[in-house]
Structure 1
Amino acid sequence: MKTFVISDVHGFFKELESLLDVIELDLRCDRLVMLGDYIDRGPDSYLVVQKIMELEQKFGKDHVVLLRGNHEQMAINYCEGTGSSFFYNGGDETIHDFHRNGDNLVNYLDFFKSLRTYFEDEHFIYVHAGIRSGVRLAEQRDHDLLWIREEFYLNPVAEEKPVIFGHTSSLFITGLSQPFVYQGRIGIDTGCYFGGCLSAVELVEGELKKVHQVRAEAA
């Protein structure tokens, strides 16, 4: 089984569609893991959400693994009336985009809440932002899984398993729109929403075989 991992689509639906074509994904036998931040900043958050929900429904949660990002968490907080940070991080455009499509973001609260905060297989840990070193995976705080930055990706001590994450763009870490690799940590947010690329890493039998990329059309 091949595993393809994508993160931080941020409403760039055309780029997501192009990337799925490039990797020639066959979800009858492959697995797709998405690390969250499907919404906000880009022009088509509504279509991205529809796409990933459609894939999950058609192929099942064993072949389509959808994780929660901090932007989905902010959307949850907004829908539940417990936070306003959503508006300062592109959420206003997401709300308008859902309205333009005759829908309401609140209708997706249950879907956002159903998203897992991490996934683990025999080879890798998959998470949106990272993990707190020294804390068992099952005991990690959601805030760290969704928001942690330098304490994780600059930690010189490797974790027990390699960790694939998004959240922090490689453009901010290295200045390059290429995955960031350091001490068993593989950062795959390559800054699509900042004019970089949307990336998918291809994993086979615990090895990173290839990086597939599509350049953002508009940011």
Structure 2
Amino acid sequence: MYRIVYSQKTDVGRVRENNEDAMLVVKPEGEPERKGILFVIADGLGGLPYGEVASRKSVLLMDRLYRANKAFSDAGWLRRAMEKANAEVYRLNQARPGELPMATTLTASWFRGGELAIGHVGDCRVYRIRAGSLARLTRDHTTDRNTLTRTIGAEEKVEVDLVETPLEAHDTYVQCSDGLYSMVGEEELAETVSRYSPAESCERLTALANRYGGADNVTLQVVRMEKE
């Protein structure tokens, strides 16, 4: 139905010493119509120890669970997979009593056929740009002071948002960490991805984030739906 063209990029930024973001694209070698393509992004909590460990473990676990899935009957597997990621990071925290917990945000977008399903915990975002108009498809799990209210690993249980929406030809989706959208405004983001290819958009948006301060790690995945 659609041909998916995508690119991704991560950058440490201009302030942080370490990159605590993680990203992954899982494209199955067989049965792409049934399994679709999975895009995952995680932002380890800055200021907490092992934030990069939590983010990387989470995306790798999503990879493993996706590849092991035999059913794919509905998008509920995304929620279950993210709950398992939470349980794994929480278990690692329990094995380190007396230390600050590691934690991460986690967002995964699953493109299959004419549908997109998003599993979401934290403050990474998924935007849709359709006919030049931008819509945010996820809700930040933060307080008014930008303190995270939901993360992977901090608590024994986590509530996972699940968003499902139909795809249209020429849609472009941007999945990104807060290091991008805290530096680059939504209007400029939409203009950039509307004008350029996914690969060029990744380069230009990362450069803009760093030009405007680069206060955090910058990670983004740009996905475009093209009619076959």
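No value in this document is a laboratory result; all are computed from the given coordinates. Everything quoted here is computed from the prediction, not taken from an experiment. Cβ atoms are built from the backbone, for glycine too; each structure is taken alone.
The value 23 for relative contact order in percent (Cα under 8 Å, 6 or more apart) was derived from one model only; which of 1, 2 is it?
Among 1, 2, the structure yielding 23 for relative contact order in percent (Cα under 8 Å, 6 or more apart) is 1.
semi-axes √(5λ) of the Cα gyration tensor in Å, for residues 51-162 alone was computed and gave 25, 19, 10; which structure, 1, 2, did it come from? Could you put the intermediate results ahead of the total?
Numbers: 1: 28, 19, 11; 2: 25, 19, 10.
Label of the source structure: 2.
The value 2.9 for distance in nm of label points 7 Å out along Cα→Cβ at positions 43 and 179 was derived from one model only; which of 1, 2 is it?
1
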Mean projected area of the Cα convex hull in nm² derived as 11.2 - corresponding label from 1, 2: 1
Who wins on mean count of other Cβ atoms within 10 Å over residues 3-10 among 1, 2, i.e. which is largest? 1
By the measure mean count of other Cβ atoms within 10 Å over residues 19-26, tell me the structure among 1, 2 with the highest figure. 2
Which of the displayed structures (1, 2) returns the greatest value of distance in nm of label points 7 Å out along Cα→Cβ at positions 27 and 59 on calculation? 2
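Using the calculated result 0.90 for FRET efficiency 1/(1 + (r/R0)^6) of positions 75 and 195 (r between Cβ atoms, R0 = 35 Å, to 0.05), pick out the matching structure from 1, 2. Working shown, then result.
Working: 1: 0.90; 2: 0.65.
Going through each structure in turn, the value belongs to 1.
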Identify the structure, out of 1, 2, from whose coordinates FRET efficiency 1/(1 + (r/R0)^6) of positions 35 and 147 (r between Cβ atoms, R0 = 30 Å, to 0.05) was calculated to give 1.00. 1
